[in-house]
Structure formats: structure tokens, C-alpha cells
Structure I
């Protein structure tokens, strides 16, 4: 199984970063390069058990659909889950660490195995995918620090 670990320091509180990453999933294509769109499979508020369908356009022209299920939803500390359908098998997690200066360290961890047609492209695709995750974390940092995306519910209620 392959492993990806990326982290980034974002100049915003953990609740703000959480609002963008874990609660506004449908708008993730605004800061994620390979993501065409996200569909929420379930109704109701996001939480443990929520499932999403991701439509990806990967390097080399590969179009892939993945489904994930959230197994952990501990606001604003950790959101983690499992790939349940598609050419990736394994797990993923976002871990949010609030810093004393008000910033957040966001870590993304993924343990995965390529399946289907992607298995044959794995030697080429793996490093490109990992580089894409790094780029997306940097893009997320710029997006949040520019004030884009939703504000945490508590912060929005104050205005």
C-alpha cells in the first residue's frame, strides 16, 4: 500500500479551515486541481457515515469516479474515512491542529492501493497524484487566507 502525507500551516483558526474542507465539500473544486465536481450521496448535515462521490480528472487524461464514507467526524479536529467505491482502496484523514497563534496545521494522510485500470498506470500516476495533493494543500491555504469559502457557523452568526 502507498502512503501520502502532506501538511500545511494556514493562517486561520481550525473552525474556519474545517468549515471550508469538511462542511463545504461541494465547493472543493475551487481549490482542488483534479476535482471536477463532488456529489453528496446522503441527505442531512455532514457527519459520521456521510458519503460523497468525487469526479476526478487525473494526469494523463484519466477520468475517475470515487466514493468515500466518513468514519470519523470530530469537529474541528479530525475527519477521516474509507474509499468505498472506485479504483482506490484504503483510507484518508484530515487532522486539524489549532496553534496558539490562531493558525491551523492541517495534515492530510492517505493509505491507498490503486485498482482497476489505474493499477497499470500506478508507477507514473502515483508521484503525480502525490504532487497534486501537495499543490492542493497550498491552494487551500491561499483560498482560506484570502477569506474565500464559508465562515464557521458561529463566526457567520456574529455578523
Structure II
């Protein structure tokens, strides 16, 4: 828990769920492959979700929308479920919740915040130095294996940030 937030992660890998709770200090995780996400969110957040950071879209976003608190906020950073789709992408089926719960939706694109790097570093550096902030990298060797790295990203078969290493350092 950081800055007073209770954090719940959603993953399809037991290894990643354990990493999120045991190493990163998440309050709980939901295994979307084995659990009903909407029901688990309702159980873990009985008063609703105040802030949801969405990397996935699709049915995971719908599960979050139905469990949002009044005046909740949603930051959309990615639409992973749609990256390998062709044709029109369906919007959230629970889109009515944006109105009914007076939700704020904001696109979150990291380059928009690069100028805030010094502010972020000032807050997070002490956490990192104290071992409270951890980072994992899923490194794929060689440009020729980029599609393998992409497949690991899309399927969730990786833990941490996906990187393709082009050369030895």
C-alpha cells in the first residue's frame, strides 16, 4: 500500500499474482482465468473502486465499470485485448456506468508526463533505495525475436516490463 491506496491486481498467471502480493505489496490479486473478475472485485471492494488503471480493456474493463464507486476515475493506458484484433473494436458493454456513476475517463499516455520525471523521482527514489519499489524485466534477446516478446506481452506470459535487447551491453 502506497499513499493510502489499497491496490488489487488482475492477472492470469499464479506466478505473477504471487509476485504482485509477496514482492510488490499489492493488497490482493484476482486470477481472471480462474475467477469471476466482477464478483471478486465486488467482494474485495464492497464500497466500489475509486480509481481503476486500465491496460486491458474488454471484459476486464467491463468488470471494473460495474464495480466503480460514484465519481470514480478510470485512467486508460492500454487496450491489450484489442492489439491483435482486426476490424472495429467494440466499446465497453457497461459504458452506461460512466453516466450512472458519474465516472471520469482519462487517456493516460506516458510521454505526456515525461516533464514530471524530476517530481516523480523525488517521490519514488527513496522508495527504491529502501527496497520498497521493485521492477522486473522480461528480456527477449535479439531483434529477430521481437514477435516472441510481443506474444509474451499479449498473452500475459511475462512478469514485468517487456524489453527486446538488441546487443550485449
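Every number here is computed from the coordinates shown, using simple stated rules; none is lab data. For clarity, every value in this text was computed on a predicted model and none was experimentally measured. Cβ atoms are built from the backbone, for glycine too; each structure is taken alone.
Data for the structure
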| item | result |
| --- | --- |
| Label whose coordinates, when semi-axes √(5λ) of the Cα gyration tensor in Å is calculated, return 27, 22, 17 (choices I, II) | II |
| For distance in nm of label points 7 Å out along Cα→Cβ at positions 31 and 143 computed as 0.6, the structure of I, II it came from | I |
| Structure with the greatest value (metric FRET efficiency 1/(1 + (r/R0)^6) of positions 95 and 111 (r between Cβ atoms, R0 = 30 Å, to 0.05), set I, II) | I |
| Value 30, calculated as relative contact order in percent (Cα under 8 Å, 6 or more apart), assigned to which of I, II | I |
| Highest-scoring label, criterion being mean count of other Cβ atoms within 10 Å over residues 15-22, among I, II | I |
| When distance in nm of label points 7 Å out along Cα→Cβ at positions 47 and 103 is computed for each of I, II, the largest belongs to | I |
